[in-house]
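**Q** Following are the structures in question.
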Structure I
Amino acid sequence: MTKIAIGSDHVGIELKPAIIDYLKSLGYDVTDFGTNSAERTDYPIYGKKVGEELAAGNFDLGILICGTGVGISLAANKVPGIRAVVCSEPYSAQLSRQHNNTNILAFGSRVVGVELAKMIVKAWLDASFIGGRHLRRVDELAAIEQHDEQKFKALQTSTSSRYAD
């Protein structure tokens, strides 16, 4: 069973229960990393926590919610190995998994309603990484993250069959 870590700040607190219920109805194992209060809090706390749990291998995927999805995704993306995407519609969510192998989906409770959020989540979860030329790009992202300029440059000219479509 796919394990999903979810987190939000105080602005995402009202949307999060509906998404948790939806994920469970689809058969996912969901763990909520907070916040569980409408009291003002800082989104980096929850973006970092979900990112770290995912990077540690404790979860397969993550979902984050704040006002716009931007701030909390920025926090998650500071964790090595995390590729968080903010989506306000299903098509970008689908392509982010297919082309960028995203492992965290973020969206904003001030931007999308419950039903659109469910559509975004479903499109993201139903998609899978297609590899090929997209794998090279994900590997380039990892090289940037590792501050490995030599690897980054080598990947740009690699003729490895790993990157063939």
Structure II
Amino acid sequence: MSNACIIRQARLDELPRLTEIEIDAFATLAEALGVAREAHALPQDVLRGSLDASLLLVATDDDDRPVGFLAAEDIEGTLYVIELDVCRNCQRRGVGRHLMSAAIEMARRRQLSSLTLTTDRHVPFNAPFYASLGFVALSAEVLPQFLRKKLDHEVAVGMDAERRVAMVLTL
């Protein structure tokens, strides 16, 4: 992949590739967390929902093949980042940062108030990465109900409650 990073809307025929990217990227997270869990991928209907809302971005290589993606949804006037993944052989090259920059611009164009997400608070390419983009962690006292539900669901499916954090970037 060259230094040029093309970000564009995903196409329907690329959804299976996005699942491949998510499963591939999970290996990096599993290694960082020291876990040996089987990779899970977003259900196709979640990707399709983001695609239908024009909230599914891909980063492509020189052959226009996706190497990373960002899936989002509009919830209560905020752009909620459902998933951000970059295939392992393209990680640490700014692809995730380019995708997040494009999502921020997309939220501004849509006149949304903020971007929100949930993530691991300790893994360097999770909460610290988002903090470097201006996101701040939300305390339980100011957590919107939809983010509380997202965190509760993550814990219910086996994620460590102590490691999970909701973050916001106010526009």
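**Q** Kindly point out which one of I, II the value -11000 was derived from, the read-out being helix-only ellipticity at 222 nm (-39500 (n - 2.57) for each DSSP H run of 4 or more, over all residues; to 500).
**A** Derived from II, not from the others.
**Q** Compare FRET efficiency 1/(1 + (r/R0)^6) of positions 6 and 30 (r between Cβ atoms, R0 = 35 Å, to 0.05) across structures I, II and report the one with the greatest value.
**A** By FRET efficiency 1/(1 + (r/R0)^6) of positions 6 and 30 (r between Cβ atoms, R0 = 35 Å, to 0.05), the leading structure of I, II is I.
**Q** With distance in nm of label points 7 Å out along Cα→Cβ at positions 70 and 142 as the yardstick, tell me which of I, II scores highest.
**A** When distance in nm of label points 7 Å out along Cα→Cβ at positions 70 and 142 is computed for each of I, II, structure I gives the biggest number.
**Q** Name the one structure among I, II that P(r) over Cα pairs in 5 Å bins from 0, in percent of 2, 10, 18, 21, 21, 12, 8, 5, 3, 1, 0 was derived from.
**A** The read-out was computed on structure I.
**Q** A follow-up question, please. One of I, II was used to calculate mean count of other Cβ atoms within 10 Å over residues 22-29, giving 17.6; which?
**A** The value was obtained from structure II.
**Q** To continue, here is another question. Output the label of whichever structure in I, II has the greatest value of mean count of other Cβ atoms within 10 Å over residues 134-141.
**A** I
Each value in this text was obtained by applying a stated rule to the coordinates, not by laboratory testing. Everything numeric here is computed off the predicted structure, so don't read it as measured data. Cβ atoms are built from the backbone, for glycine too; each structure is taken alone.
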